[in-house]
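Take a look at the structures listed below.
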Structure 1
Amino acid sequence: MTELSAATDRTRLANSAYSSERDLAARQSLYQWQKPRQDLPGIVAEQLTGVRGGGRVVDVGCGNGTYVQRLREDRPDLVVLGLDISPGILATVPGPVAVADVTRLPLATGSVDAALAMHMLYHVPDIALAVRELSRVVSRDGVVIASTNGDRDKAELDDLWQRAASDVLGSGQEPTRFSLGARFTLQNAPTLLGEEFGTVETLELPSTVTVHDPAPIVAYLASYRAWADQYDVPFDATVQRARTIVTEQIARQGAFEVGCRAGILVCRR
């Protein structure tokens, strides 16, 4: 299976990678140690201040409902719907929610005031089709908000994986870490979104995660187990070798730092 099909295969996504919130929550938990603290759900809520009470918002690919729940808390005057391809992960999200694919949204044209696509468009085989669907369901004066990561996001984790994999293989080889997000980054997303929207504003949100315990790093790496067959190296052995490397670095330097390059794209016609 190619890297593209592995990253976008619906069966793998719904039945393994996001069959529950376990692995997604492990990745989200890393940001407890982020500085400056980038409150993405809060930033999204601020971007929706122009949506009046009673307005309708759909979170497409809502995962474990981080944005859905925050909007319901901060903007109880809005009607918020969560959609995802995985019934399993939706089980953790209070309704209304529904199983749906971003390329075939079960929504009428122009029926919502805002649509969210947060860190999910890189999972879609046909990104252009997904963008057209998001554009279709949003009203003419509505907004689409997407999020993703920039080039070299968490590069320290890529370097860590390469070093650990090389040690496990014992041959001087350095297999690259499987990448989910390269198809839709802060660098190429404006062009992809610009096919449907006249204005695409990029809000870059750089930060640094500093940990003093290896556990969050190990949990983050292990959360990609659904794609273990894409690494060309024994997955569990590499994760454990990475644990040793991080533990040793923390003992020497007191911390392990990861540079994060996330951002939000705000799209209007």
Structure 2
Amino acid sequence: MKRVVLLCIFVLCAIPAFAGPWLGVTFKKTTYENHLALDVKGVHPGSGCFTAGVVSGDKIIGINGKPLAEMSQITSVISKSKTGSTVNIEVFRDGKKIPLKVKLTDRPDDISSLTGSAIGSKMAELGKNFYQNGDKRKAKPKATLLDFWATWCGPCRQTLPILESIYSKLGNQGLEIIGIADEDLGTLNAFYERQHRSPYPLYRDATKELWRRYGIRSVPTLMLLDSEGYIKGVWSGVPNQKALEQLVQETMAQ
């Protein structure tokens, strides 16, 4: 399983990853005059950067009167600011340095339109369609692992004992796992009774609303959420248990 790079290195937003002020740009790290710069790749239409006139192709080269030297300059400023406050940034565009005043806005729950990925968005609330173990849901999990799966899927069946093993180790420490399938209730309950009695909550996405919203195109697909419900990583295929367990533990510790 390839380790997914979290959005905190790619999407400029509040740190830690929960609702709060953000600049609202995607970028790649580059350099300008021998120091760090952020090459803007996208700007969210509801963000302060959009209103201030930041565009794709700009390079953010300074913040609050200082050249960028490291990412912590930006994360520190944003994390200490409130929605509605102003941050001064400097961009390089068409051979000129341009100072801009950016009024910080609230980070929206869904930023997939900006990033092209579910990562970084907040997971939608699940409904009442838990068909097994719904009483085992945790009020405030430290991390949540969602498993989009199907009874007919061979790799999904290989993944189930891996998830059960991780849940047995970390469930009492704050990990929640939820299996999400879209098949008819009879098929799902029969599989639970005769094939695999997963110890964690199982949810039926009858209308495939979650599958469409998060672009789930293959099973199994795993989705890791932090304690605030923000999506930290997405993987398809049978996971490596050791690597997955390490990522879960890192997320729980944040």
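Just so it is clear, none of the values below were taken in a lab; they were calculated from the coordinates. Please read these numbers as outputs of a predicted model, since none were measured by experiment. Cβ atoms are built from the backbone, for glycine too; each structure is taken alone.
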#### Entry: Which of 1, 2 yields 2.0 [distance in nm of label points 7 Å out along Cα→Cβ at positions 85 and 157, calculated]
1
### Message
Comparing 1, 2, where is mean count of other Cβ atoms within 10 Å over residues 61-68 highest?
### Response
1
### Message
Of the structures labelled 1, 2, one was used to calculate semi-axes √(5λ) of the Cα gyration tensor in Å, for residues 125-236 alone, giving 19, 16, 14. Name it.
### Response
2
### Query
To which of 1, 2 does the computed value 19 (relative contact order in percent (Cα under 8 Å, 6 or more apart)) belong?
2
#### Entry: Structure responsible for 2.9, with distance in nm of label points 7 Å out along Cα→Cβ at positions 37 and 221 calculated and labels 1, 2 on offer
1
### Query
Where does the value -7000 come from, among 1, 2, when helix-only ellipticity at 222 nm (-39500 (n - 2.57) for each DSSP H run of 4 or more, over all residues; to 500) is the thing being computed?
2
